[in-house]
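Coordinate-derived values only; no laboratory data. Keep in mind that this is a model prediction, so the values were computed, not measured. Cβ atoms are built from the backbone, for glycine too; each structure is taken alone.
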Structure P
Amino acid sequence: MQYNLHAYLTTEEVADYLRIAERTVYELARTRRIPCARITGKLLFPRHMIDLWAARQTDFAGFDHRVPPAVVAGSHDPLLEWAIRESGSELALLTGGSEDGLRRVADNQAMVAAMHILDGETGEYNLPAVRAMRGFADLVLVEWAKREQGIVLPPGNPRAIREIADLAGKGIRVMRRQAGAGTQTLLGHLLSQAGLRFDALAMVESPAPNETDLAVAIFDGKADAGLAVRAVANRFHLDFIPLHRERFDLAIRRREFFEAPFQALMRFARSPGFHAQAKALGGYETDRTGEVVYNA
């Protein structure tokens, strides 16, 4: 038979669509094992949910059809945090570092990974990290912004720090980020360029889980310096020494790219208000926000 093209299918149409017996459809509906609506005593089946339901029944180890939660995991970014809150995208934010975000997308625990992982050998951002992980045959990298990274210091720079090498010695307490955070990776790269290692620094024992907490620690006098973006230094009226410009990307599987939460965020990122906020925060370039930089 030819089933209709409406958003809802009848029992007979679902049976034909899935090529199963109609009595099987009734049994699945009775036991609530198939998406079904009961309207005035009639069973109706949302077509898009039937497609998702069928995909999830697919037995294929190389592809996970489960729909991930609408979560942006990974690195913290002040502009991204603001945009998620203001865009109405219904995305949630879970900041555990760039590598953690990538793992969560790979494990289907998050829809988007926010990341800025520098490859020290090539100087390239994010793509080497994506290629190094398995299970990403369908990943898309979307540029969020270019950001200015540097040393965040108390007002007036009382320890007279001028460059990354000045963080070594002199009892300067350096606020660190957690392992796997893109900023911590960058710090290691900058130290290496200066001929230093992490053990040359007097690191604060407990890492800052995000950019804001790092700035707060310096503002409150719990640390003398730390690496972060200009935006958080500006927010807390702290001194800032620029060192590096990086590309911050959003990684998402192709099948979720067109889903409503991510598209709502991307629409908002094209608005004049978004670009005005980026300028107000400071240290951002958003002229290429939303561009696909990699499509697996």
Structure Q
Amino acid sequence: MKQRSPTIEGFRVMFSRPSLGLAEIAWRWTFGFFAILTLTFLVFEYFRTLPVSAGELFLLRTGHPLLISQALGHIFQGSAFRLFRAALMLFVLLSVGWIILASWARTATVRALLNYFQNDTGVMFPTISRKSPFGLNFLRVATTVGATLACFGTFILARAASPRTNPSPGLAMLIVLIAAVGIVFAWWLLNWMLSLAAIFVVADGSRTFTAISKSMRLWHLRWPSIMAAGAWFGIAHLILFSLASSLVAFPLAFVGVLPPGIIMGGLLLVALFYFAASDFLYAGKLAAYIAIAKPPATPIVVSESPALIF
């Protein structure tokens, strides 16, 4: 029996099992809602702690830009450290919440796809475990933090290359662009590899670094299929983005005619459509990767070393 194309299999699962896309929407949007809610709460609480004297309030009510900027400078003076401390605490809490929620959600999604392929094709996977990729998601957060700090470090490097005594803004901008592109590409590659490794954590209970080794081995053995699946789903995502960009122009065409609330509502609907369709595409791409990794097409055996246990 001829094996189905993993890419076609991914698109077929995406349309025949819409519950997978809805599950992606559910957990991603739930986290996004609470992240926005807590961020809004942080901003309001921060503003409530700012001391505003009667003189500063008078300057704010004058409406003069210079007086307003002077009043704001006095209000925000000395409060940067408190804002940084609150933002750092919020980031840690959201990171922990994302690791837990994303791990549970990915376990449920991958298990559903593995069971689907077993029932549909009769291909038996290794013992499907109940492990969740907590370690992989922790590494994803760590790589994101590292990439962010590295991007800030490029500005320090650019400043050293363009001192005040001998300024060279062109060289500084070139350094920032080249370094930022390299950092973002490395972050994207590591994040993709860690996402792929989650399949092996759920499929056969591999530990964190063993799953990473298996994902690298899968890439070595099946890279044409993986690149084909990524390219076709990338083209679908590009078409979706172009469609959403065209739809954005429709409510913007009524600026000055309709109330601003209706315009913003139309833009919000277009954004929600784009994010929802993107989540469905991700579920299909994940199905394609599982179709590539399923046995007996690619038996992957990596010995677990005690030094690599996470």
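Ranked by distance in nm of label points 7 Å out along Cα→Cβ at positions 73 and 209, which of P, Q sits at the highest value?
Details: P: 1.5; Q: 5.4.
The structure with the largest value is Q.
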If helix-only ellipticity at 222 nm (-39500 (n - 2.57) for each DSSP H run of 4 or more, over all residues; to 500) comes out at -28500 when worked out from the coordinates, which of P, Q was used? Q
Looking at structures P, Q, which one was distance in nm of label points 7 Å out along Cα→Cβ at positions 265 and 281 calculated from, given that it came out as 1.2? P
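If Cα extents along the principal axes in Å computes to 79, 38, 30, which of P, Q did it come from?
Working: P: 79, 38, 30; Q: 80, 53, 39.
Of the structures listed, the value fits P.
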Highest-scoring structure on relative contact order in percent (Cα under 8 Å, 6 or more apart) (candidates P, Q) is Q
